[in-house]
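Given below, in the form of structure tokens, are the structures.
Read the figures in this text as sums done on the coordinates, not as results from a lab. If you're wondering where the values come from, they're calculated on a predicted model, not measured in any experiment.
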Structure 1
């Protein structure tokens, strides 16, 4: 069974109450439940992790090697600053998709730079919580094509 790690970075534990005008009212637990239901109908195994700490995210990426076939990463603000996360993704050689709830390209200029995109097979942003389902489907398709 194809296994995907859905990894969430800083402040995503506050979804549903943090800036709902940007991120909506859906909680991270809601997103996890939505993804698990979708995965069940598509034969995917999912693992979810969230951390506000860069090193813990790196550790989760390292631990994915040999365990997961793909990584969906919403690195939050670390997307725009973490060469270490980029290096971790490149090192484990597991296909990754960069994911954001908001359209980062329609926001502040500093959010237009992504270190993660340099090593990701693709980027999904701006679709809110349903973006996670889009990312699961995109990763499944990528892996089925031999990615």
Structure 2
């Protein structure tokens, strides 16, 4: 889809801090993260909503989220857990209509609520965050 920013990320015509990519999905840091390391996992094909996600694509999205979640725990981000979420439709706060899974690192006692996190969204060093995740997924 020509006006979809996520499709542009898939083709490389829009910038993104990609932390994982395979033949089915692309994972990159959210530009307005709830927490540093907040990553989006998207299918390479444009699928605007959850109703259009096949079982096969859903499994691949979840596998990408599992990979990113494991990296958030094993990397210097050292997450104690992760929230995995899908916002499906405008009423559910979906803002980019290309299905995507949010993987948000959590730390014991971080006292953040996702609603508050939607207001205060920043990562002071997104490049270092992307490197930390990437290094665990595909060590060089």
Structure 3
């Protein structure tokens, strides 16, 4: 099932949506090529991520994505979940908390669910706090839960 990107006309409209889901992304494939690219970009070449033969005998039965790779998908998943027409720029302001409750085996499909938990007007825009749950297709347990803080400018 394909998610339906939500479109909001005005940033200020989100203020009335605190406590509600504002978007759900499409599924994104986490294949070995993506895992390898992340390992090369970060220098994290631990065997659990890259050595398929050794990982097959390891605790997860296959290679798994880096936790930080999973977290780094927040902008991609957010962009696929919702858009605000009058926002000209958005910046990542930080994270309040992050956990990785379950692994992401190679060839998993992930999506992000975004719940707005805070809306604070700032000069030229608003600071948004989102509870983000990253789900793995076929699993009841999330692979990442995070509280993301961003600033959007209209």
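To which of 1, 2, 3 does the computed value 30, 25, 20 (Cα extents along the principal axes in Å, for residues 5-68 alone) belong?
Only one of 1, 2, 3 returns 30, 25, 20 for Cα extents along the principal axes in Å, for residues 5-68 alone, namely 2.
For which of the structures 1, 2, 3 does the calculation of mean projected area of the Cα convex hull in nm² return 8.3?
2
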